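Asker: Structures given as structure tokens follow.
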Structure I
Amino acid sequence: MGDKNHWEGIYQSKQVNQVSWFQEHAGLSLEFIRNTGVSKDAHILDVGAGASVLVDDLLHAGYHKLSVLDISAAALHAAQARLGKAAVQVHWIEGDITKIELPEASVDVWHDRAVFHFLTDPQDRQRYVQAVQRAVKPGGHVIVATFAENGPLKCSGLDIVRYRPETLHGEFGAAFKLVKSENEVHHTPSGADQNFVYCYCRK
């Protein structure tokens, strides 16, 4: 999925609203999270968030137990600067999701938009799923978005893996029940269209 230096370089060389995955609002992600029915004090973890505005949208919606994880310190600093004083309400985690050890059964909602598809090595995908198994509470919610089967073949100069709902769910296995999937066409700042698939599972 690219090393730390790769992602630091991306966020140090581009404005956050210039990267291809930029959204003014994380509308579909927020909709999925709201539809889980979790309370406003549920622990929501945004994995590989970069400088995503999802944390802003969640705070505005009244959720207050939020963690943001990314491999890039520059991305996290950009998000903190954007939030200003509100940044102290968020737990910020700098780390690689395939290597970091998160507290056991600590997460009510696991959200990932566009990290999992960078995991081209099956062992990295296995480590990711193991992290989900460890961190998400029994009955917890897992929302993962990747490039769809008709999406791009690369992103940020890196190869990716494209998914259908069935193949994405298959990576997680029988311990997770696929509740819903939805496709989205993301319009990049450069004017290109990227096809995503969102899958929502229960552990």
Structure II
Amino acid sequence: MWDRPFFHEGMRDFQDRFDGRRVAEAIEDKRKHYEFWDDEKELIESSPFFFIATTWQDYVDCSIRSGDPGFVKITGPDVIEFPEYDGNSMYRTIGNISRNPNVGLLFVRFDGKSRRIRVNGRAAILDDAASLGRHHGAKLVVRVECEIYPNCPRYVPDMMGADAFKASPSIPRPGQGTPPSPEWKKRNYIREILPKDDPHRDEVKASPAID
């Protein structure tokens, strides 16, 4: 259990302004929990993406993490892990976490009917061999201890029509070699300064430059 309150005074101000304090406290009492429910496990383990918010001082960042379903692993009653794949070398999410472990995660299925899973988490960055071995293609692994509260699907659009979802070819997959280079790595101002261990370095140098 976490030792901080679920609501701060800014939240309380608006709860009182719109007579919502009783509802907010009932939701906290009945819906906030520290062990994943079965339907939450199913949604998380089948999700191809989720959103993550991180902060440190004036640095605020919201990003997306994606992979083949199963890339987020539930490793404890209230614990998840996910891989950090090759990115754009800015390390905004990981950098924030290294200074402030408090994160916000949102798992949502855009079918207009499944509950959203909102997580307030405390994150840790792992780079040991065992952790990396659990996540194919990971440069690092993020472990999150979760405070969980689901929301109804009200206002969530239904975007799950036929062929609405197509997995990204950039996701690392066993047996498929290095995913293709993203276009931005071939730009003139990037191609010559890629990190030494960038998996696309040779491919980029052999490709025509783009502006």
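Nothing in this text is a laboratory measurement; each read-out follows from the coordinates by a stated rule. Quick caveat, the model's predicted, so the values are computed rather than measured. Cβ atoms are built from the backbone, for glycine too; each structure is taken alone.
Asker: Of the structures labelled I, II, one was used to calculate Rg/Rh (Cα atoms, Kirkwood Rh), giving 1.01. Name it.
Answerer: It must be structure II, since only it matches.
Asker: Same structure, new question: Which of the displayed structures (I, II) returns the greatest value of distance in nm of label points 7 Å out along Cα→Cβ at positions 130 and 194 on calculation?
Answerer: II
Asker: Could you figure out which one of I, II the value -6000 for helix-only ellipticity at 222 nm (-39500 (n - 2.57) for each DSSP H run of 4 or more, over all residues; to 500) was computed from?
Answerer: Considering all the candidates, the number was obtained from II.
Asker: Quick check for you: by FRET efficiency 1/(1 + (r/R0)^6) of positions 26 and 50 (r between Cβ atoms, R0 = 25 Å, to 0.05), which of I, II is greatest?
Answerer: Largest one: structure I.
Asker: Determine which structure produced the value 17.4 for mean count of other Cβ atoms within 10 Å over residues 82-89, calculated from the coordinates; the candidates are I, II.
Answerer: The structure behind it is II.
Asker: Next question. Between structures I, II, where is relative contact order in percent (Cα under 8 Å, 6 or more apart) highest?
Answerer: Across I, II, relative contact order in percent (Cα under 8 Å, 6 or more apart) peaks for I.
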